[in-house]
1. Where does the value -23000 come from, among I, II, when helix-only ellipticity at 222 nm (-39500 (n - 2.57) for each DSSP H run of 4 or more, over all residues; to 500) is the thing being computed?
2. Just checking, which of I, II has the largest value of distance in nm of label points 7 Å out along Cα→Cβ at positions 10 and 82?
3. One of I, II was used to compute semi-axes √(5λ) of the Cα gyration tensor in Å, and the result was 33, 12, 10. Which label is that?
4. Upon calculation of distance in nm of label points 7 Å out along Cα→Cβ at positions 26 and 58 from the atomic coordinates, which of the structures I, II produces 1.4?
5. Looking at mean count of other Cβ atoms within 10 Å over residues 42-49, point out which structure of I, II has the largest value.
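Here, each number is a calculation from the coordinates, and none is a lab measurement. Since the model is a prediction, treat every value here as computed from it, not as a measurement. Cβ atoms are built from the backbone, for glycine too; each structure is taken alone.
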Structure I
Amino acid sequence: MAVVSPSSAALVFRAVAIAEACSWAGLLIGMFFKYVVVFDEVGVTVFGPIHGALFVAYVVVTLVVARTFRWSVGTTLLALVASIPPLATLWFERRARQRGLLAERAPAA
């Protein structure tokens, strides 16, 4: 018996993957302004903690989703590694959706 419904898990995974990528983009823009444009830390101060929290949320949600959908170790590791390069969570979420890794399985007859 699943603790989390597959449809809810897939929806939360998608939302967190997108949010994590957006926070990465915000942090990169903040670093650009900090080191190139205005030499002010406000962008990093704002987006740093947001990205940190979303990064941790992505890791936790990925582990829950991997268990819910019975992903292989390789797929789970790929999903976790996707949290490191900027915007790679978008790529992985799309790949997982296209390959049916986020779809409910039909019950066995």
Structure II
Amino acid sequence: MMMMMKMEERMREIELSLHNVKLLLKEKVCQLKDQLHKNGKADSLIKDLYVENGQLLKALEMTGRKQKVAEKKNYLLEEKISSLNKIVRDLSPSPLAPMSYHFTCS
């Protein structure tokens, strides 16, 4: 009889232990599901950032090309200005005497 009571007590301890393990497992499953959901969101954000990064790189590349074109145009304009200044200097061989302006109030 004593042996039977010990076995029943041991059985209750095992059942309680099993119940506690099931609760822990249930909690862990919830945590893992939550983490999986968060990972899915993070994965989506990473993909969005990857796409946005690609678009920004293309925009940066285009801006670089436009800058080079603008620099080339600026250089050509500076060359034209320099040439025009030379033509103006060649056309007026003697410097003009500075003229003084007198304004009178009437």
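1. Working: I: -23000; II: -32500.
It traces back to I.
2. By distance in nm of label points 7 Å out along Cα→Cβ at positions 10 and 82, the leading structure of I, II is II.
3. Values: I: 33, 12, 10; II: 95, 19, 9.
Traced to structure I.
4. Working: I: 1.4; II: 5.2.
Structure I accounts for this read-out.
5. Numbers: I: 15.4; II: 10.1.
Structure I gives the largest value of mean count of other Cβ atoms within 10 Å over residues 42-49 among I, II.
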